[in-house]
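What follows are several structures.
Each reported figure results from applying straightforward, stated rules to the coordinates on display, with no laboratory input. As the structure is a prediction and not an experimental result, all values here were calculated from the model.
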Structure I
Amino acid sequence: MTRPTTLLLATTNAGKVAELADAVAGAGCFRVLGLGDMGKAPEVVENETTFAGNARLKAEAYATHFGVKCLADDSGLCVDAIAGAPGIHSARYAGLGATDETNWRKLLTELAGVSERSAHFVCALAYATPGASTEVFEGKCAGVITNAPRGTYGFGYDCVFQPLGSALTLAEVQPEEKRRISHRAKALAAWLATLNAEPNVDVKGT
């Protein structure tokens, strides 16, 4: 029996870990670990100006440090009416120590009285292997920002984001549906399409 290859999911966000691990479970012969399983991890300063740049930074840093394949994402919400903000600053839009709620509340305040509420989520997913070139895959999910939060599923800005063609926010749709239509799902699908391993994943630490 082939020994599973270790794949590190480079995130401490529990919501992202859950989504990524679920998708990877059908990807191939991987033993999946999270950063919490790896002991002391190096601090990676996300100082690039794009989602792809930050994802690549994290994937390459952790892959090199731990000597394993690494999958890292950088994602966020881009709102047209405020010049693409919060963008790469989505996780800390309301400042250092921001919570999901303080972030989306700040966003709704910024959009108070604004009728044009188009937006899109972006996910850049970087796949790094020590000694090899890093690949980056991107997915987007277009929609609009609601006037008030709705739903209890998901995380981040999901409760105020309504995908195009849906009457529900991402926090109202069932998790299975979100994993099918989200920006992260689309980036993952692009990555999974490049893999040749047979499904046989041992998901741990997620």
Structure II
Amino acid sequence: MKPNIILASESITRQNLLTQAGVIFNSVSAKIDEITIKKSLTSEGANPNDIVDALAEFKAARVANNYPTDIVIGSDQILVFEGEIISKAKNMIDAKKTLKRLKGKTHQLLSSAVIYEDNKPVWRTISRAQLFMREFSDEFLEEYIENSGNIILSSVGCYLLEEKGVNLFNRIQGDYFTVLGFPLLEVLDFLRKRGLIIT
């Protein structure tokens, strides 16, 4: 009997990506204190790769503890700008400040996934994308903020590339799914090799 697949996340984007790829799974929220974990790891000198990997593992471990016989996928994403990890904006004022900082410059998105089986980690990956945000006018920024609404607060960079956020950029290097916050192709490859989805 095949184990169930569980996504340790309430992220609508990650759920949609797996659903659209034809994966049958359940979604379970992983209640972790991301801010405290990031601060702790940063103070210990951890690099962005280690931090995004650890966040995904914390999520997978938390859910796998309650579903030890299932396949549990933990995933996370961080934004790195000029050596600093940028956290999600708390409100629209913060969002505007973040976008003004990123305007006309380059930043990186790191997306991770860690998979638990039998309540232990069996697989992990980190994917990277480089994004070149264009120089845009204050008028455009005001209109973007107003038209996009609070949904942009769910994104670490205050943009959804699959929606109006695409207008913020003039170039992207890397995998589209990485930008959306989930290394989908790599996860699907694992599930195929494990015999959990049709090859």
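Compute relative contact order in percent (Cα under 8 Å, 6 or more apart) for each of I, II and report the one that scores greatest.
Top value of relative contact order in percent (Cα under 8 Å, 6 or more apart), among I, II, belongs to structure I.
Which structure, out of I, II, was helix-only ellipticity at 222 nm (-39500 (n - 2.57) for each DSSP H run of 4 or more, over all residues; to 500) calculated from, if the result is -11000?
II
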